[in-house]
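Every read-out reported here was derived from the displayed coordinates using simple, explicitly stated rules and does not represent laboratory data. None of the values given here were measured: they were computed from a predicted structure. Cβ atoms are built from the backbone, for glycine too; each structure is taken alone.
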Structure 1
Amino acid sequence: MRNPAEFRGATAALAVVLACALIWSLVPAVLLSAPHGDNVEQLNWSHGLQWGYLKHPPLPTWLLRAAIDVFGPSAALTYALAMACVAAALLLLWLCAREVMEPRRALIALLVSTANYYLMGRGSFLNHNTVMLPFVALSAWAVLRIVKGGGGAMWLVLGLAQALGLLTKYQMGLCVIANAAALLSAGVHRQPRFWPHLALAAAATLLPLVPHALWLVDHQFSTFEYAGHSLLAGLGPLQRFKSGVGFVGQQLARLAPALLVLALAAGIDAVWRPAVARSAKAGARSAKAQALAVLALTPMAGIVLLILIAGVAPQNHWGSSATLLIPLLLVSRLPLAANRSVVAVAVATALCHAGAIAWNVAVWKIDPGPHHRFAARSLAALAQRHWLQHQSGPIRLVVGPDWEAGSIALYLPGHPAVLPNADPRQAPWVDPELISRCGALVIGRTGQPLERQLSPSEAANATDQTVLEARDWLGRESAIQAALIAPTRAAACD
């Protein structure tokens with residue numbers, strides 16, 4: 001750091017980010033009896049290192065697998081890893097803010113950004129949207145540095161950030177377009193060595209994608225098939241309008257806590273500091289400020305255009321990355337008289353986080369969802385006991401609905417592999433001979449016959465069917481069907 005003031009600003013930013021990550025890692029660890037569905041999906045996939053998975057590119061699963069190798073599998077690990085991605089994104093957002101704002105305003109922008117609900121209540125969802133966030137922020141920071149005159153190193157960072165984002169989720173493509181538009185709007189194409197630097201960024205973006213592209217060819221472009229459910233929906237004119245309005249409304253709702261922070265800060269500041277001097281620099285526009293506007297607004301505009309023009313059926317979680325830079329843009333464009341003191345914004349931010357925590361506790365207590373009620377640990381213990389009553393040796397494979405089977409497997413000894421929905425395409429790393437060698441624990445929902453939840457061969461071989469029931473510590477009951485598939489080979493299960 002160049003001076004004590006910069007060191008204090010960096011220390012404050014780091015403290016804010018660590019507090020946010022810690023709080024929102026602990027909330028689901030305390031309130032949830034089974035992980036979010038997205039977290040369980042990543043746990044299921046972590047048994048096999050692939051260059052792609054049925055629905056998505058591979059990077060989030062790689063990160064979880066690396067974390068499991070160090071810390072072992074747990075629900076808390078998935079929450080902490082997701083919030084580590086959020087923390088990295090927030091620190092990079094602060095660096096972005098430092099490029100276009102004075103230090104005090106940059107810290108305010110960071111505080112407001114933490115109140116984006118995608119980074120609070122949904123921050124612990126270990127999914128491709130969450131893991132993509134730091135790469136969106138890193139690429140935006142690289143763009144702002146390039147606009148400032150950054151050389152080849154920044155172009156390399158930009159390319160690698162885009163590649164890692166695309167290896168996380170294809171939606172990063174919208175951010176790549178936003179990055180290009182921001183660079184052009186700032187006149188970067190007139191910089192010396194623009195074309196060699198552009199070639200460097202393009203190579204850094206594309207070359208890491210080659211193994212994944214080869215995997216796509218070898219697996220019939222399965223991730224494109226999944227994305228096609230939304231991209232090729234072909235909505236009619238009225239549906240497009242309704243979906244567009246609904247999507248924008250949902251994003252405003254997710255940004256509402258951040259907007260509330262600004263409103264609360266205004267009220268607090270009005271009491272403490274009714275007279276704030278205006279700066280002559282307020283409202284000044286620089287090339288970097290213009291680039292920030294393009295970076296912040298292009299992804300959302302792109303999604304809305306896809307809905308209205310191409311009839312795409314939007315998913316609300318697309319907004320997690322599309323809205324990431326909008327709080328920074330709002331703070332950067334406020335007149336300095338409305339740019340409230342750090343203390344006022346910090347108090348307003350703390351109140352919003354406290355309100356969000358209270359909301360999560362209220363939902364857990366009054367209107368709990370399946371992940372609040374499903375007593376996965378207790379049901380896993382019952383399933384293990386049922387297995388040992390009829391089979392010897394460890395459980396090596398769990399077959400059943402992805403969330404229920406994965407949640408049970410997480411708490412079984414050795415964290416056995418999962419065959420989600422009895423579909424080998426979802427877990428191609430599972431040896432087809434594993435069931436015949438080691439057998440399998442079968443898990444089913446109680447709402448329909450177990451046979452309908454299995455393949456014909458698995459249903460024919462399932463025996464010792466039972467219903468397992470357990471209660472969480474609040475006395476709420478959950479139940480699953482369980483059965484066994486016995487091994488058919490005499491050879492030892494290794």
Structure 2
Amino acid sequence: MSFTKNLFLYDYFPLPLGPTPFSTILNDVFFNPAKDNQDYPIHGPNVIRFVELLLKCKLETDNGLLAGDNKDQAIITYQRYYPKILEALEIPSDFQACPELGKVLSLLKVAALFHDLGKVIRRANHPQVGANLLRSFDEEQSRLLLDYLVYEGEQPNTLSKYSRFSLMASIIQHHDKFGVVSTGEGALPIFSDILYFTSNKGAIPGITKNVTAVMLLNLADIAAVCKVIDKKPALDLAANIYRLRHGDSPLPSHVGKTERELADQLLNLCRCADTCLGLVPEKLSNVLGDWDILVSAVKETQGDRTLLKRSLLNIEQNPSRGILRILRLLNESALTSEAPSLLSYMSPISVESVLVGTLGPQEFQAFCEQFATVVKLDYALDFFKGLLCACIRRELDTNYTIDSPLGSEATWRKLSDDEKAQVVSWDQKKAAEITGKITTLFVKVLASLISRYSGVIGQASVNPRRFGFQLRDLTLDEKIRSAILDLLCIQNSKDHIALTWIADEVTIWSFD
């Protein structure tokens with residue numbers, strides 16, 4: 001069962017300009033993306049495609065949803081959680097014979113269509129911007145969307161459409177939450193921010209349905225991250241669709257092509273397995289494991305948000321979660337900066353050893369308790385990737401300076417193919433030694449930030465507060481970034497200067 005009105009053209013693209021909700025914004029985002037959103041002609045359709053595959057548990061190894069060398073393990077991991085996912089979405093296990101799957105699928109696909117609405121204004125904080133656009137930017141557009149959220153067989157004035165609209169807004173607002181926790185940039189208590197579309201304490205089915213819908217869209221969003229370097233073919237196709245929809249002449253490369261032909265070509269590019277990041281078993285396990293913790297906590301606290309926040313904070317303050325969070329940050333940095341060969345030297349034991357050795361047993365416990373209250377390390381991953389790359393380059397070339405020219409495909413936060421090959425050739429002793437140095441610097445950076453703000457985040461309270469660290473300024477200015485990484489990773493015995501500088505550049509804010 002689907003909505004009475006269709007919002008899609010060719011299954012994965014927004015309708016042309018017309019009397020459909022937010023059509024101008026959607027067409028801009030999909031077919032005329034901003035300079036910092038050039039991946040969207042591939043990313044957007046794939047998010048819609050992947051959320052459907054996840055809901056139907058169609059995890060074939062050649063559709064681009066899965067990645068890595070162990071796709072069978074990823075399938076096993078997802079299938080283990082799948083019955084719980086169906087239960088949370090109130091879909092019978094024998095869903096082929098019931099309309100509930102179609103209802104949930106229709107809502108998730110529409111949420112996927114709109115999920116990056118905020119990118120029309122800016123990429124930073126686009127989930128919140130998108131939710132604001134949906135709820136309150138244009139009353140007429142919001143009403144149009146509301147009228148689309150009516151299932152077949154329902155009356156146009158059904159009150160259920162208001163709950164669906166609220167659920168959609170919540171999915172859009174929070175669609176990055178599971179992603180940031182899975183990378184170590186976020187912590188479990190951030191989930192208590194997810195607005196339950198019923199807003200009723202104790203409405204457990206509605207709450208679990210909401211957080212599960214958020215999780216599935218987040219998984220699809222992660223899998224659909226575009227890794228195509230040459231985006232011009234997709235951008236040209238999108239640009240011609242945009243021109244046709246605005247009555248303009250097509251570009252010379254696509255003269256005579258219909259919109260349907262262009263859309264088919266674009267979709268073929270999207271379906272290539274190597275165009276997107278995909279999901280590896282570890283990523284699936286992280287996200288689904290966090291989701292399972294959250295659902296259990298929601299049930300135990302009967303949906304009380306204050307109790308839920310406290311419960312998640314108690315879980316996160318366990319030293320094992322602090323260790324896991326740093327390990328996730330290390331793993332994500334190594335993977336996305338093209339140093340995957342170091343992953344085998346990163347483990348809970350190695351992270352714990354560095355933490356205890358650097359901080360001491362008592363300070364280690366206090367660090368974990370306070371680190372748990374920092375539920376968001378905003379824009380932290382790029383900085384830590386740069387740190388990792390700088391450490392590796394210092395080892396590869398003893399004469400390396402932060403301003404040394406890089407290979408054509410390398411950046412300050414990504415190794416070149418040649419650098420990657422050299423790291424792979426390291427023997428176990430050397431790889432373990434460098435990984436230990438990187439881990440130590442990660443711990444020192446985090447510990448210095450916790451120490452700087454301990455007077456704020458260390459205050460005991462019946463209703464504990466959650467905080468975020470804004471690390472964007474560490475990478476926004478190239479000169480500042482280079483100077484800090486030089487002091488931290490390249491020069492000898494200058495890391496204390498870098499740590500003070502980092503703490504000066506990072507700002508703190510309160511979630512509560």
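Looking across 1, 2, the calculation of Rg and Dmax of the Cα atoms in Å, for residues 9-152 alone that yields 16.2, 50 traces back to 1. Identify which of structures 1, 2 gives the largest calculated value of volume of the Cα convex hull per residue in Å³. Result for volume of the Cα convex hull per residue in Å³ over 1, 2: largest is 1. Source structure of the calculated read-out (helix-only ellipticity at 222 nm (-39500 (n - 2.57) for each DSSP H run of 4 or more, over all residues; to 500), -20000) within 1, 2: 1. Out of 1, 2, which one gives 0.85 for FRET efficiency 1/(1 + (r/R0)^6) of positions 49 and 177 (r between Cβ atoms, R0 = 30 Å, to 0.05) as computed from the coordinates? The value was obtained from structure 2.
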